Structure formats: structure tokens, C-alpha cells
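Quick heads-up: structures coming right below.
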Structure I
Amino acid sequence: MRKYTPNSGYVYMLASKQNGTLYVGVTSDICGRDYQHKEHLFKNSFTDRYNVTLLVWYEFHEYIGDAIKREKQIKHFKREWKIRLIEEDNLLWKDLSDRMRNDLKSELF
């Protein structure tokens with residue numbers, strides 16, 4: 001079982017819609033970052049301009065440094081590869097925000 005610590009991190013992908021615009025990011029606070037994207041708190045950012053707010057994929061890493069490496073790796077791959085990665089676990093491109101929060105609750109309590 002994975003366990004969140006202050007050194008943990010997440011790589012995540014957001015989409016504007018199914019097969020829409022994609023964004024790859026990394027964070028140590030996935031709940032907070034998800035909220036920031038959904039509420040458009042970063043005005044004129046890429047995700048704000050293109051309304052990229054659906055959390056369609058995420059991956060936990062015990063160490064933030066590993067999450068940063070993975071983010072760079074994913075950004076290097078072509079769009080088709082990223083779509084396959086999303087659809088391995090989320091064929092319908094549903095917003096996984098609720099699932100992510102439930103995962104976090106089980107890790108913390």
C-alpha cells in the first residue's frame with residue numbers, strides 16, 4: 001500500500017474534454033492543484049486559456065523527484081502515447097477528481 005508523506009508527489013494529466021487539449025503536470029498537493037485548475041486561479045495560464053480542467057490520469061510517487069522525472073518523460077512522448085496511457089485506466093475520460101480524493105483519504109487515514 002502506498003503511503004503519502006511530505007516527500008511524495010503526483011504526476012497528472014488534465015484534458016479539456018475527451019481527446020481534447022492535454023496538460024501534464026506535477027505536484028506534491030494534488031487536491032490543491034486540482035482545485036486551482038478547476039477554479040481557474042492561474043489567470044491566463046495554459047489551462048485557464050484552454051479550459052483544461054478534467055483530471056483524466058494521475059500517478060503517485062513516493063518521492064517528488066521521481067514524479068518530476070516521470071513528468072518530463074511523459075511530456076517527451078507523443079500525444080498518441082499519452083492518450084493510450086489515459087485510456088488504459090479511464091477509457092471514457094471521466095473526471096477522476098472524486099476518485100483521487102477517495103484514494104487520498106484511504107492513504108491518510
Structure II
Amino acid sequence: MRRNTIQQHSALFKLGSDIEYISGDMMLPQQINVSNEARKLYQEYECNNKISIATKLKEFLDKAYGRSWHVTVVDGSFASSYTQEVNTSFHFKMKNLCYLIWKTPEYIDE
């Protein structure tokens with residue numbers, strides 16, 4: 001129900017003021033859900049454990065949006081190149097950490 005409300009009224013919803021959007025093509029309702037989960041994990045791990053934050057955020061994404069998500073959490077400069085499914089990338093900064101999130105296509109060998 002809440003997801004439908006966000007999608008229907010997306011102009012009313014925004015990323016938190018602590019989120020600096022870097023790039024991506026993920027839809028805003030999903031960006032909000034992802035950044036809210038990242039914020040929760042940041043507070044839970046007191047920003048000390050990037051590996052745990054990335055692992056738990058990936059688990060959240062796999063459960064909420066299907067498998068094949070990739071999450072990188074960095075505290076400095078970065079560069080990346082990857083192939084992704086449409087509407088599944090979101091790069092943002094929150095406090096001192098940058099988050100790179102994307103989903104790769106699931107290929108089935110026949």
C-alpha cells in the first residue's frame with residue numbers, strides 16, 4: 001500500500017536531507033527505500049564497518065527486489081564500470097560514505 005502511494009505521489013516524496021545524489025537511474029520510490037535502509041545500517045554499525053553495511057544492504061536488496069544486487073561502500077574516491085539492468089543503479093553519499101548500488105541481469109544458460 002505505501003509503495004503505491006509513493007509511486008502515485010512521487011512529487012511529494014524526496015530523499016532525506018542527508019543524502020547527496022551522485023548518479024543513477026533507479027526510480028525515486030526505490031531510492032528512498034534503499035537510502036532509508038542504508039541510514040538504518042549506518043546508525044546500527046556506527047559507520048565503523050563498511051563490510052557489514054554493504055553485506056546487510058545487499059541482503060535487503062536481494063530480499064526486497066530480487067537477486068543479483070551489488071553494493072560497494074567507500075569512504076574515498078572511486079571509479080567504476082559495470083553492466084546493469086535498467087532502472088537499478090543508484091550512487092549516493094550519506095555522511096562520510098559513498099554507496100554504489102546496481103543490479104546485474106540474471107542470465108540463464110540454455
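What to note about this one:
- Percent of Cα pairs over 24 Å apart - structure with the largest value, from I, II: II
- Identity of the structure behind 29 (criterion: relative contact order in percent (Cα under 8 Å, 6 or more apart), calculated), options I, II: II
- At a computed 1.00 (FRET efficiency 1/(1 + (r/R0)^6) of positions 76 and 92 (r between Cβ atoms, R0 = 30 Å, to 0.05)), which of I, II: II
- Ranked by mean count of other Cβ atoms within 10 Å over residues 36-43, structures I, II are led by II, which has the greatest value.
Read-outs: derived from the displayed coordinates by stated rules, not from any lab. Everything numeric here is computed off the predicted structure, so don't read it as measured data. Cβ atoms are built from the backbone, for glycine too; each structure is taken alone.
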